[in-house]
Structure P
Amino acid sequence: MKIYVAGHQGMVGAAILRQLQARQNSGADLVLVTRTRDDLNLTDQMAVRNFMQAERPDQVILAAAKVGGIVANNNYPAQFIYENLMIECNVIHQAYAAGVQHLLQLGSSCIYPKNAEQPMRESALLTGTLEPTNEPYAIAKIAGIKLCESYNRQYGTDYRSVMPTNLYGPGDNFHPENSHVLPALIRRFHQAVRDNAAEVVIWGSGNPMREFLHVDDMAAASLFVMDLDREAYQAETREMLSHINVGSGTDVTIRELAETIAEVTGFKGRLSFDTTKPDGTPRKLMDVSRLARMGWEYTITLDDGIRDTYDWFLKQRDKDLRAK
């Protein structure tokens, strides 16, 4: 079985590759194919075509994407929609052209309308207006779902899509401006401890609720969905509603998240909330009942996951410092 993992250097792709390598080490007859961004530009149609024709993998896992937080999505909307559309179109079409029957593409919970009923079901797709700040990215991810569904409908392929909730874990982006809320808070609290700061200020009221899933759980769920036989998969999906939500099915307030990160990082000061800053959507929770019926549930608690992520953050910083 030859499997191409697109985006293997990203947080999710790396986690999926680790789990595939573990299967390999346990005796599974797998050939794992990867390419760095320098080796293969997935926005280049001809390069992707030549790669797929040469490698002809049995399966493709599409974890490659241009991703970022609210600031990045706001500042670079053209790059987000263009690059993600091109990656999906090139990989999905050229996989089909090379005879690939099995493909899994990873999306995002931002595909759902801003005011979708909570928890968000798969059927909420295309029922309302998207969140304006990440609309270009969301539209690209919706297009990826519809590409998979359309190729299945017309060509009889078995292309599947999984829509994760907010992910975090080893390999995350801790950039002070372009990261998501959980890694951004880890960095902020770590710096506060380092600088012996008396206070950490957090945007908003702290009341919005968010769901988080450790990236190793996401990788396990992705391979679980990929491994399902076609009948089992189709029993829970429809021809043009084929995507599956992946999450923990539980959420916490931003205040609770900050308190947990403060405890993990050892911050003893005050937490204050700047209510002049926007809260964003009050709640974003995935309905994961479809995946649960299929037989998969998350295993890594938020507390354990944050500790694992902070440990990776510290080791990575030490590694970067030694490299300098």
Structure Q
Amino acid sequence: MSTRDTAHRTITCDGHTVAYTVHGAPDGEPVVVLHGGPGSGSNSGALRLFDLARFRVVMVDQRGTGASTPRGSVRHNDTRHLIRDLEAIRAQLGIARWGVVGGSWGAALALAYVGTHHASVSGVVLRGLFLTTQREVRRLFVTSRSRAPNAWHELMQATRCERASSLPFACMRSMRTRTHPRADAVAAAWRAYENAILTQSSSRSRPNRRADAPTAKYRIQAHYLMHDCWLGERRLMTLAKRAAAAGVAIHALHGARDPVCPPDNLHRLMRAVPAVQGRFVDAGHLASEPRLAEALVDAIAAAFLAR
């Protein structure tokens, strides 16, 4: 049984090239991995969660991220297009049904996708669910500033923002166009603040740091956050209910010390969709944290191999 990685590329009809890779056994259980951000690009470290002798893992760089081009483009880039891309990739690979694994923004996208195309999905595993609300954005940029005060002050300076409550809007505004004079500086400060928040929650893991300039990533992230990712909590819950009603099993894990996506997000999901199999883990936000990684390995096996 071969487990050699195979690279693929699919061209969409509206100017985007969406890159993805396939890993593991050709006849293994198919699973697609949805990265966070929005804008981050796929992380090969996620492959450690899978037994590649038993899984066929598809890792997708969402529009404008990673190896997908044009890098950082927000044209024809929204949640509806991402869902269409996933269906196009599934069809190109000849997969009838696949499992979906998503973390943070990827967890929200997973629910949006399965709620729209439940017949294409065998099951879902979520980690650190983002509910795509302005409440969460304010929590990250304003409420959580005491977790990383130095990095937060540098972000305030980069945006030339004078009021804490205005920081989210200042970040989004600075990243709106490629020609904004402070875009690169704001993106670098945004990344430094985000990494400081994530690092502060766990001394045993580190966020993924890309060597290239982060401007493309945060342009896409700002674009999505300004529009509530074209979802919002109410619509996301409706889509989750639709998936559960169709018989799709939803497993959800959340770090009890998550500094980015509030642990209450899982409580909210479980109240809205009682069929969700939820579990809290003594961890932060990152899938690389040992306890969270271990719990994800177990959840993935239970969701896709037990059948």
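Every number here is computed from the coordinates shown, using simple stated rules; none is lab data. Just so we're clear, the structure is a prediction, and the values are computed from it rather than from any experiment. Cβ atoms are built from the backbone, for glycine too; each structure is taken alone.
Here are a few things to note about the model shown:
- Between structures P, Q, the greatest calculated value of mean count of other Cβ atoms within 10 Å over residues 90-97 is seen in P.
- Structure responsible for 35, 26, 18, with Cα extents along the principal axes in Å, for residues 170-217 alone calculated and labels P, Q on offer: P
- Origin of the value 12, where percent of Cα pairs over 36 Å apart was derived from one of P, Q: Q
- Computing distance in nm of label points 7 Å out along Cα→Cβ at positions 146 and 290 across structures P, Q gives 1.7 for structure P.
- Which of P, Q yields -12500 [helix-only ellipticity at 222 nm (-39500 (n - 2.57) for each DSSP H run of 4 or more, over all residues; to 500), calculated]: Q
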